[in-house]
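Asker: Structures are listed in the sections that come next.
Any read-out appearing in this document is the output of simple, stated calculations on the displayed coordinates, not a laboratory observation. Treat the numbers as computed from the prediction; the structure is a model and nothing was measured. Cβ atoms are built from the backbone, for glycine too; each structure is taken alone.
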Structure P
Amino acid sequence: MRRALCAILSLAATACTSELPVGGGALLEPPTNLTYRLEPSGVAGEPLGIVLSWDVPGDPAVQRWNVYSRRSASAAFDLRATTTSPSFHDRGVPDLDYRVTAVDAGGFESAPSNVVTIDSRLALPVVRTLASTSLDGAVALTWSDDPFEAAPAAFGNYRVYGTSYDLDANRCGATWSLEGTTVAPEFIVSALANGVPRCFAVSSVSVEGYESLWSPLRNDTPRFDARNLVVWARQADPLRSGFRFWLDGNGDRLAQRGELGRVVAGGSPDADFSVERDGAGNLFLQPRRTGVRMTLYQNGPVADLTSIDLAPAGGYGTAALLAQPLFGYVTEFDGGDGFARYGAVRLSHVGRDFLILDWSFQSDPGNPELRVLGAP
C-alpha cells in the first residue's frame, strides 16, 4: 500500500513538471524588444560594458529575469545573471549574444526573448582630420564630420579626449581623460591654464555605443588675449602711445593676467612698441624695448586675431612697420630666461590719432603657437 501511494505521488509530480517546463515554457509571457547599448571606453573594440534593456510583459506572475549570454555562435547560452529590473549592466568586454527570459515565483521560465548580437562592424568611420584654435583659457576643436555623413541614422555622438603634451619631446601624455561629448563636429575645451600645452583626440560613437578608432592627435596651447584696445599715436597722446605684451611686475617669470596687455607711454623703456605718426599722417608700429623685434604676419589682411597661428620662424627686425587696417603683426622677445616669447596684434582700426588692436600672448616659454595647427 505504501509503495502504491509513492507511485501515485510520483506520477502527479511528473505531470506538474511537464505542464510548467523550465526554459521555454508557454505559460509565462517572454520579454520583448531586447536592446543594448555599449559603454565606450576610449579604445575601439573594448567597451567598458554593456547595458541591456527590454519591455516588460503584462503577466503579473513574472517575478524576475534571467539573462543569458554566449561567447560564440556555436556555444550554448549560459546564465549570466538574475535581476528584478528590466535592465542589466554587464561590466567588461561583452559576449557575442544575449537573450533574456521571464521567471515566476516557482522558478519556471518563459520562452527566450529575441537575441541581440554584439557586432563591432557597426562602428562608424574614423574622424579624418582635427584642427584646433588657441583661445584665452580654452581650445576650440573642429573636425571633419565623416562619421555622421557616412551614416546619419546610425550616428550617436562624438567623444573628445585630452591629455598633457610635452612640447620639447613632441609627445602626448599617456593618461587620457574624457573632455566631453557632442553631436556637432566642434567642441570648446575650457577651464584650461594658459601656457600649458595639451593634446586632443576625437572618436565617433554609434547609437549602439560602438566607438571608432581615434582621429589624428592634435596639440594646442591656450594663450592670453584681449580685444578692442585703443593705443594712441605718440604725437597725439604720448602717455598712451605704447604697448607692452607682458610686464613681469613681480619678477617671477610667470605671466599673470594683470601683467599683460599694458598701455604705457610711447617713450617708456617698458614699451614693446610705440605708435608713431609721420608727416603724411600715416601710423607706424615702432619696436622700442631692447631685444624686441617685430614682423608682418602675412602680406595681406587676416580675418581675425585667431587667424594668426604659428609665429614666423624669421623676418623679425627693429624697423618701423606701417600700420594697416586688418593686418597682423607678430612680436618676438626674450622672456628673461633664455627662451623667446611671442605676441601678436591685429589692427581692427587705423585712424590719424589712434588705432584699435586685438592682441594675443603665448606665455609658454619658446612656444610659437598663437592660434591654430592644421585645418579640417
Structure Q
Amino acid sequence: MRALTLDDLNEAVRIGGANSLTERIEMVPAGGDESIVAPAKYTNGNAATYVIENRYIDDKACKTVLIDSKTSHANRLEKTITDAMKDDDGLLARMPRIRVTYRTDSGERQFLDTELPHRAFDGHIRVGTHDGQPTSRSELYTAARNCTLDNLMPLFDLSPDTVAFGGWDSTRSRNQLRIPSVFGGEIVGVLAVQDDGDPVVHRAGARVDPVEASIVVANRKDREKITEGADLSEGTKKKFETNGKGSTIGLGAIPPNAGNDVLDGVAVSRTLCIHVLSFATLRSFRFDKGKEGDAAIRALIAAVILRAMVGFNADPVLRANCFLNEKEAPTFTLNGRFGKDDVELEPLTIETAEALLRAAYDQAHDKAGIDWQGQVFEVQGNPEVLRNSSADEE
C-alpha cells in the first residue's frame, strides 16, 4: 500500500476525479464483548430513547443502534481544530476563525466558530457586535453571508471551518446560504439482540445519603431558607420550592431503578466507525480564484478535514460509559469511478496528515493567495443573552 498524496487530492477535486475517500474502523467495547456501551440519547416526547434502525451490513439487514450521529461526529472533528487553535499546535492553529467573547462577573468566556453549533451563522455571532456595531452590519460579515456556492471566498477568508463542515444561514430574511457538508461520519453498533425483544439495558444506579435516606421539607418557608444563597438553576429552585423533595436538589437517597424509562446501554456484536470525504460535493465549491486556484482551495479543504479526522482517531472520546477500542487498523480507500480502480491506502497518522495539510496549504498560498496567520474576527457577545440564560433546557 502507498500513502495518500497531494497529487491524489489535486486529481480528486477536479471534474472526473474520485468521488469519495472512505475510512472504516472496526471497534470493540473496551471492557470486552460482555460489556455494554451507551449510545447517543434522543428525545421521544418527554422521555429519552436510543435510535434503533435497520442497516445493511455483511450482505444482510441488521438491527443497529446509532452510537454517534453525523452531526455529532463532525463536531468531534472540529474539536481537533479547536484544540489546535487553543494550543497553538500545527497548521490548524493558523486557520482564520470567529471568536465570540462574553464578559461576566467571573471573567471572560470565549467561544470559537469551530465550537458554535451553526458555525459562522450562529446566533451568538449574529446578535453580538463587531467594532462597536451589530455584527450583521459589518461589511466583512455581510459579504460572508452574501456568498453563494459560485464564490465562497469571503466566507472562506472569515471562517474556513464553515465552508469545510457546512452551514445554513437559516434565520436570515433572504439569501439564506446553504453549504452542504463535505464530510460524513458516524458510529453504528450491530445489536447483539437481533430478534424483536428489547435490546436496551434498563437500569439506573442508586444514591446513598449518609446523613438521612429521606429528606422532605414540608414547610414552604423552610424550603426557601434552604435554597436561599444556593447556586441552583431557576427551574430546579422552583421545583424544590413547589414539591419540597430533597432529591430535587441532591439531598437524600435514591433507590436503584430498573424501569423501562431509564437507559443504561446496549450490547453490541460489532461496531463500525465510518468516515466519508465527498470530493463530488467539494467540486461544487468555487472561490473566484480561477480554475487552478479554486482546485487548490478545494484540496486544502480536503486536507483540513483529513487532519481533523486523524485527530479524532487519535483521541476517540465519545461520552460517559461509551468506551471503544480499535479492533484493527483502519481501512482507507480512495474510491474509483464506476466501481473500478479503488485504491487502498495506508491509514493516515497525525504526522502524515499534518505534512499533507502543509503541502496543500503551500499550494493554495501559491495558486490562490491563501494566507493563514490565525486571523480572528472578534465579536462581543450580547450581554442580554447571558443575562436571560439558564442551565435548564427548554
Structure R
Amino acid sequence: MRGFGNAEYEERVKKARQLMQENKLEMLLITSPQNFRYFTGLDSYFWESPTRPWFLLLSINHDPVAIIPSIGVTSLKKTWVQNIKTWQSPNPVDEGVTVLQDTILSIQSNKCMVGCEMGLESHLRMSINDFQKLNANLVNHSFVDASPLIWKLRMIKSESEISKIKKIVSIASKVFDELPKHLQIGQSEIEICKIMKKTLLDHGADHTLYMSCASGPGGYDQIICDPTEKKLQDGDILIIDTGTTLDGYFCDFDRNFGFGKIAKSARLAYDVVWKATEAGMKKAKPGATCADVSNAMHSVLQKEGLSSNSIGRMGHGLGLQLTEPPSIMLNDSTVLQENMVIAIEPCFEYAPGTMLVHEENILITKNGYERLTSRTPENIPIIN
C-alpha cells in the first residue's frame, strides 16, 4: 500500500494536539515539505520549485486546514485533508499571506500562541518578508518555536512507518550485497554509482536523492560529495553512501570496497571501524542516551589512536528525511526510545586526510535493537 490510511494521519494529529496542549499552543503552522507530508500524506516533489509556499494549520478544536496555491488543490483533495483554502499563485505581491492570516483569525481571533518550524533542524518555507508581515498583521498572536514538539512526535515511528523503512533498507542492502559482481579496477566513481542507482530502481526503489562517493589509497578524505570521473586503481578503497527512498521514507547507510591489494594499515582500520559499529549497536537500547552510544564507539576508536574526527557525530535519526534528530554524539543527551530508527555511523581518521566510515540502520526495540541493514562484511570486499 502506498501512503497510509486515514487512521495513521488522524493519530498523528491527535498526538500533535496532546503535545500542543502540554506546550500551551493553540495552533501549529506547518510549511516545510516533510512536515506537510507527515500530516497530510501529499506525495510530491513539486517542493523543488521554490516559487509557491504551502501552509497547513493544525489547531486543538478544528480539522486541519490547508492553505495552498491553486496548482495543488486537485492533488491535495486526494489526501485525507479536505478543508482547503487557496489563492492564485504565483502572486509575489501576496503569496497566500492574506488567506493564511484570515484563516488563523477565523480559528482564533483572540490572543494565542502559534507554533512554527523555527528551531532544531527545521525551517520556515516562506519568505522572511512574508513571515514578518504575518507577525505585524496578527498583533494578538505570538509565533514561537514548535520544532521540539514536532520532533518529539516524528522521532518515534509508527509500525506502518517502520514497515516502509524496513523495505527500502532491505532493497538497498540487497543491491549493496550484489554490487561487487559489477565492479572492476579501472571503472570510474560515476560509472559505479550509475550501476548502483539503476540497480536500486530495478529492485523497487523510488528515488536516489543522495548518493555520495569517494575513493583513494587506503581510504578517503570526505564522505559528502557526488562521484567523480576518478578511476579506481590498485590499493584504493571506495565508499558509497546512499539515501534512497521508497514511498517517501529513506534508508541511509554506506559500504566500502577495496580494489586490488589493500594496505595492511587500511585493513586494520577497517576492522577497528567494524568493531566500533558493533559497540555502538550493542549500546543502543531504550534508556541509553545518544551520548552513551557515541561514547561506546569512541572508546573503541580511541584505543587505536583516534583523537577527533571532522564528521562531528557518529549517527543520527532517519525517516522522511535523510537525517533527523537525534544526533549520536557526545553532547546529545537524548534518551533512546522504542521505535526510533537510528543510523550508527562511526568514523575513523586513521592517518592524516585518510578515513574509513561504516554505517548501519537500526530500530530501537523494547529490549535492545534490531539491525535493519544486512551487516557490513567483517572483512572488506576486494575487487580484483
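Asker: If mean count of other Cβ atoms within 10 Å over residues 216-223 computes to 21.9, which of P, Q, R did it come from?
Answerer: For mean count of other Cβ atoms within 10 Å over residues 216-223, the value 21.9 is produced by structure P.
Asker: Ok, one more. For the read-out Rg and Dmax of the Cα atoms in Å, a value of 24.5, 76 was computed from one structure; give its label from P, Q, R.
Answerer: Answer by label: Q.
Asker: If mean projected area of the Cα convex hull in nm², for residues 104-175 alone is calculated from each of P, Q, R, which structure is the one that comes out at 5.4?
Answerer: Comparing all candidates, it corresponds to Q.
Asker: Of the structures labelled P, Q, R, one was used to calculate FRET efficiency 1/(1 + (r/R0)^6) of positions 88 and 168 (r between Cβ atoms, R0 = 41 Å, to 0.05), giving 0.65. Name it. Please report the intermediate quantities before stating the final value.
Answerer: Values: P: 0.25; Q: 0.85; R: 0.65.
Source structure for this number: R.
Asker: Then there is this: Where is Rg/Rh (Cα atoms, Kirkwood Rh), for residues 112-279 alone largest, in which of P, Q, R?
Answerer: Sorting by Rg/Rh (Cα atoms, Kirkwood Rh), for residues 112-279 alone in descending order puts P first.
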